[in-house]
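Just so it is clear, none of the values below were taken in a lab; they were calculated from the coordinates. Fair warning: this is a prediction, and the values are worked out from it, not measured in the lab. Cβ atoms are built from the backbone, for glycine too; each structure is taken alone.
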Structure 1
């Protein structure tokens, strides 16, 4: 398996972690009984960190399909090389760094890290054009 596909797999692990983190915190906010219910009525207000983790998750899910498609196309087309590997590394490392930055409410640096993840996608896409 290529490094790009391996990094894509690790990005999917990150996605699962980002699904679980806010769910665990939300469990503490509402209780297990509420989360096991049909949730027909609104639960307790979402806490600040839980909300940030939910938004970080949504942010990942906005770019993950583009990253995944770019990596898969590069692999199938035989265009994966040092540039696509660098792009995949940048994307994954930046996405991992993004989670605690967003959870902590760090502005500007968080946005810069997001730009780095976007640059990673662009590096992979650059090999496809």
Structure 2
């Protein structure tokens, strides 16, 4: 999304959508490398960072973001196979489905929230 958001709810939703987008990209990369020798799967976490920023009120409306929220990529703890690869296709497929559903739900929440703001503004 490339629009400017300035209220706390929009900022939080936008930041969560960005984190989920990054997660989807990493999962796709993991799946694409399921047969690559030596490849180590990654996972993306941003929820704890976002929760802490929300709890502390770390919103930066001038820049359209929630301050100090970082989506971190970390290696998964999936056991490594004989070829040094640790991608578990079942686990990645489930993670992809969960990320997609979460993205859809947050996208709907953003649409509903923006609709409420439009109604409140009398537009």
The value 51, 31, 19 for Cα extents along the principal axes in Å, derived from one of 1, 2, belongs to structure 1
Working back from -27500 (helix-only ellipticity at 222 nm (-39500 (n - 2.57) for each DSSP H run of 4 or more, over all residues; to 500), computed), options 1, 2, answer is structure 1
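Out of 1, 2, which structure matches 0.15 when FRET efficiency 1/(1 + (r/R0)^6) of positions 84 and 108 (r between Cβ atoms, R0 = 30 Å, to 0.05) is calculated?
Values: 1: 0.55; 2: 0.15.
The read-out was computed on structure 2.
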